[in-house]
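Got some structures for you, see below.
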Structure 1
Amino acid sequence: MRFPTLLACTALIHSLAASAQVVTLPKNDYADPASWLCRPGRPTDACGGSNQDATVLRADGSTRLERFHAGPSAPIDCFYVYPTVSLDPGGNASMKVENQQIAVVKQQFARFSSVCRPYAPLYRQVTLTALRASLSGHPVNIDRALAYNDVKDAWDHYLAHDNHGRGVALIGHSQGSLVLAELVSREIDGKPLQNRILSVILAGYRLQIPVGKDVGGDFKSIPLCHFADQLACAINFASFRANSPPPPDARLFGFSAGPGLQAACVNPAALGGGSGPLHAYLGSGTDPLIADGVQPGPWTQPPKPISTPFVEVPGLLSAECRNDGSHNYLAITIHPTPGGARTETITGDVVVDGHLLEQWGLHLIDMNLAMGNLIEIVREEGRAYLAKQR
């Protein structure tokens with residue numbers, strides 16, 4: 001099985017930067033529409049041209065079609081930074097749109113356009129090629145700061161030309177969360193711009209907070225989210241199967257970066273704490289551009305054809321934050337229905353050369369698992385922001 005195309009982690013990217021020669025490249029022009037994967041009003045880009053229809057699959061095997069409808073007049077914005085997907089041969093990605101970028105936008109971000117205007121810049125991220133080379137002991141030249149600088153330039157352009165005082169949710173996954181967290185820390189946290197932030201959604205990341213608190217650590221004045229209409233708050237989580245928690249020696253997700261700190265865990269299915277049902281949008285396996293090397297099996301027994309790119313499985317999945325003393329993570333529980341016709345398995349684990357990498361958990365579907373919950377949170381935050389403005 002090929003190396004998973006969503007693979008990225010903060011530790012690997014930082015160690016790679018330390019061991020490779022830096023190559024400085026010129027700035028991008030974010031006034032050029034070609035520098036964006038998604039912008040509002042573009043019906044054929046990675047968001048506007050994405051089929052987001054879903055099949056709602058009940059436990060008894062019955063189905064109904066859920067058509068997707070974008071919200072072109074949405075009063076709020078979403079700004080998204082995608083994870084490590086580039087297969088470019090160099091250490092940093094080019095600004096050419098690849099199928100992998102389109103695929104991950106389809107899985108992780110396009111659905112948000114039902115509640116907000118979508119903005120997703122291209123950026124010259126650290127590539128999968130560079131990560132593989134580092135793991136093999138033969139690092140290639142990279143410029144790790146290039147990814148951050150690109151996203152900052154895109155953000156600055158968005159603020160100057162598109163925002164106009166609108167509320168905006170920041171959304172990232174994996175390397176995208178790493179870059180966004182740095183952007184928030186440098187440019188937003190504790191500054192007047194914080195008043196325009198709906199939430200900072202960092203999936204597949206380990207945002208650090210002081211033990212027992214919800215503010216401090218990586219962000220000095222942006223607290224964790226506790227209710228759906230809370231503004232200028234952060235949602236951070238890394239998902240693992242409840243029956244396969246992070247191994248004790250795992251250092252990727254959910255782990256503390258030092259004494260007195262812990263990784264934040266905010267459950268999108270129950271912001272106030274405890275367990276809650278996940279409103280997942282899982283890739284059905286019908287889309288050849290899905291950026292996960294592991295395809296799902298039959299969704300029902302006997303198998304029933306699924307024609308939509310996404311499947312909803314109401315009642316099958318729930319989530320709660322768990323702390324085992326060394327890790328703070330989002331535990332995903334599967335609730336099978338005795339005698340039901342619907343599948344009781346989901347894919348999303350990282351498997352390399354036939355070996356399950358337990359320390360990665362369900363990293364590949366962090367966003368899919370909580371997609372419906374996150375969209376509803378952004379919707380409620382948007383309403384609260386507009387009410388506050390009035």
Structure 2
Amino acid sequence: MPTYDYIAIDGAGARVAGALGGASEQAILAELESRRLTPVRVTEQRERRGWSRGVSARRLGASYQQLADLLGAGVPLMRSLALLGRSKSSAKLSQVYRELAEQVSEGAELAEAMGARPEVFAPVHVAMVRAGEKGGFLEQVFERLAGFTLGQAELRSRVMGSLIYPMFLVGAGTIILTIIFSVFVPKFRVQFERLDELPFVTKVVLTISDALTTYGFVTLVVAVVLGVSVWMWARRPEAQRRMNIWRTRAPVIGPIVRSLAVARFCRMLGTMEANGVPLLDALRIARGAAGNALLEDAIDDATEAVRSGSPLADPLGRSGLFDEDVVEMISVGESAGNVDQVLARTADTIEGRIDRMLGTAVRLVEPVVLAMIAMVIGLVAAGLILPMVNLSGTVG
């Protein structure tokens with residue numbers, strides 16, 4: 001179903017901008033009429049497919065910093081957006097800013113125009129911009145958004161960088177074992193035909209070899225079918241939740257996954273609090289971007305507690321995801337009225353711990369992967385040597 005951008009006038013005479021999905025332009029016009037909105041312009045979105053993959057977090061964060069610098073220098077918002085729209089660093093992001101400038105020039109609010117592009121601007125970004133527009137501090141909002149977005153990109157980069165070497169070991173080990181089973185093992189099969197009975201370990205080695213050579217096509221088809229089945233199962237919400245919970249509670253990777261989710265939540269909530277987003281709205285947005293099922297449950301409990309007048313720290317502490325010192329820091333921040341600053345410092349502290357945990361995990365993964373490769377190679381050696389010993393005994 002296509003998506004249409006619209007600009008309309010409400011009953012009070014104010015201009016309203018947004019996006020709606022519908023089968024046709026007539027359907028959108030009918031929907032606007034049902035909302036008692038008078039349409040000014042309705043256009044179908046045509047050029048935005050795939051933008052979520054084409055705009056990196058680093059480029060988006062850098063554009064936020066440029067906006068903050070331009071606004072700080074006294075450049076009007078519409079001109080600032082137009083200047084970013086002429087940037088050559090990213091054609092897709094420039095197109096986004098050109099359209100934002102066009103909608104703002106027609107009377108739309110910047111937050112509404114950004115909210116119509118969820119593939120580029122996350123809900124937390126839109127909420128902060130909306131608060132900045134209402135409070136008259138857009139420059140500070142974009143300054144904090146730049147730090148938030150670039151910080152998240154840097155953390156993601158460090159995590160991926162720490163995983164490169166273990167992934168290389170796994171890939172190299174897989175290639176080596178595939179060569180062993182498909183090239184070297186079959187050469188021994190003729191010699192083993194003289195034996196009436198083969199050791200069990202030899203049968204296992206030869207079966208794996210047959211699966212990669214004689215029945216290679218069947219193995220490939222089965223692997224593809226299994227892969228597609230697992231992929232389809234993993235897309236189901238209940239499966240994603242189950243895998244999410246398993247990753248959070250798993251040994252070694254569990255503490256890292258948990259810390260990443262908590263750091264992201266603290267950074268997100270603290271940034272929104274610092275920009276005037278109401279706490280309940282901030283918790284709702286943070287829940288949608290948490291990316292962790294257990295943390296989402298904890299945020300739900302915290303939201304209900306805050307709505308009933310209770311402090312935020314208690315339900316977070318009961319979730320078991322937050323360390324005691326982190327809960328204590330949040331509690332002190334609530335009492336002192338500077339929870340936004342405390343959450344930002346907490347995120348910095350947790351990200352420092354993540355670096356140390358990643359280093360420890362990588363040092364642990366390396367010997368484990370090497371040991372697994374050595375065990376499989378030992379299995380192959382045993383499977384080939386034992387029959388040869390039996391053959392020598394038979395000849396003797």
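Ranked by relative contact order in percent (Cα under 8 Å, 6 or more apart), which of 1, 2 sits at the highest value?
Comparing 1, 2 by relative contact order in percent (Cα under 8 Å, 6 or more apart), the maximum is at 1.
To test your reading of the models, identify which of 1, 2 gives 13.6 for mean count of other Cβ atoms within 10 Å over residues 84-91 when calculated.
2
Out of 1, 2, choose the structure whose coordinates give helix-only ellipticity at 222 nm (-39500 (n - 2.57) for each DSSP H run of 4 or more, over all residues; to 500) equal to -24000 when calculated.
2
Have a look at 1, 2 and say which one yields 13.0, 42 for Rg and Dmax of the Cα atoms in Å, for residues 140-211 alone, as calculated.
The read-out comes from structure 1.
If distance in nm of label points 7 Å out along Cα→Cβ at positions 92 and 196 is calculated from each of 1, 2, which structure is the one that comes out at 6.8?
2
For mean count of other Cβ atoms within 10 Å over residues 172-179, which of 1, 2 scores largest?
Values: 1: 28.1; 2: 13.0.
Largest one: structure 1.
If log10 I(q)/I(0) by the Debye sum over Cα atoms at q = 0.07, 0.08, 0.10, 0.14 Å⁻¹ comes out at -0.51, -0.62, -0.85, -1.28 when worked out from the coordinates, which of 1, 2 was used? Could you put the intermediate results ahead of the total?
Numbers: 1: -0.28, -0.38, -0.60, -1.28; 2: -0.51, -0.62, -0.85, -1.28.
The structure behind it is 2.
Just so you know, all these numbers are worked out from the coordinates, no wet-lab data involved. None of these values were measured; they are calculated from a predicted model. Cβ atoms are built from the backbone, for glycine too; each structure is taken alone.
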